[in-house]
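The structures considered in this document are given below.
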Structure P
Amino acid sequence: MTAQPPKPSSHAVITGHWSPSAADRVAGRVPGFGVITNIVNGGKECGHGYDKRVADRIGFYKRYCHILGVTHGDNLDCYNQKHFPIIFS
């Protein structure tokens with residue numbers, strides 16, 4: 001639930017409290033499940049086009065949304081999102 005700048009927290013994305021910056025939008029990072037994948041595994045799974053790991057995760061997410069009776073929303077993948085930059089402090 002805690003942001004790790006420049007990444008927002010997954011909680012902020014899920015609850016709609018995160019608004020992408022202009023740089024985020026240029027990088028394809030927009031609200032939705034895809035950016036959560038980017039927050040967690042961006043460097044490994046995002047920005048490389050289709051990735052079976054991402055597709056499988058989307059399938060699980062959609063299944064659980066269906067079970068819970070909620071909509072899954074848009075922007076489910078991160079295939080074309082650039083991953084968040086790594087900042088060393």
Structure Q
Amino acid sequence: MNKADLTEVLASRAGIPKVRAANYINIITEAIQEALVRDEKVTISDFGTFTVSKRREFTGHNPKNGQVMNVPARRIPVFRAGKGLKNALNPD
């Protein structure tokens with residue numbers, strides 16, 4: 001499922017125009033992104049939590065020429081599934 005598919009589902013289930021549904025999805029994803037940029041945790045009950053993890057600097061190799069290179073430290077987004085999502089995927 002991609003963003004267009006998600007827009008279709010939201011528009012259909014909420015009974016709203018696709019343009020409005022797409023706008024709502026953009027607002028939500030932008031809000032999550034802005035919170036992560038500020039190093040804030042975003043929790044959606046029973047769905048999951050978005051956080052930012054810090055990856056250390058390391059020495060790697062360029063796969064094209066084998067040259068040793070330094071890969072700088074960086075921040076990466078992390079998603080951890082919540083109990084509701086896990087239960088939906090694994091109904092017991």
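Read the figures in this text as sums done on the coordinates, not as results from a lab. Please read all numbers here as calculations on a predicted model, not as lab measurements. Cβ atoms are built from the backbone, for glycine too; each structure is taken alone.
Remarks
- Read-out mean count of other Cβ atoms within 10 Å over residues 41-48, computed value 17.4, structure in P, Q: P
- Structures P, Q, by distance in nm of label points 7 Å out along Cα→Cβ at positions 25 and 65: label with the highest value: Q
- Origin of the value 4.1, where distance in nm of label points 7 Å out along Cα→Cβ at positions 1 and 49 was derived from one of P, Q: P
- For 34, 18, 15 (semi-axes √(5λ) of the Cα gyration tensor in Å, calculated) the corresponding structure among P, Q: Q
- Parent structure of the calculated result 1.1, given that distance in nm of label points 7 Å out along Cα→Cβ at positions 33 and 57 is the read-out and P, Q the choices: P
- Among P, Q, structure where distance in nm of label points 7 Å out along Cα→Cβ at positions 17 and 73 as derived comes to 4.9: Q
- Among P, Q, structure where relative contact order in percent (Cα under 8 Å, 6 or more apart) as derived comes to 36: P
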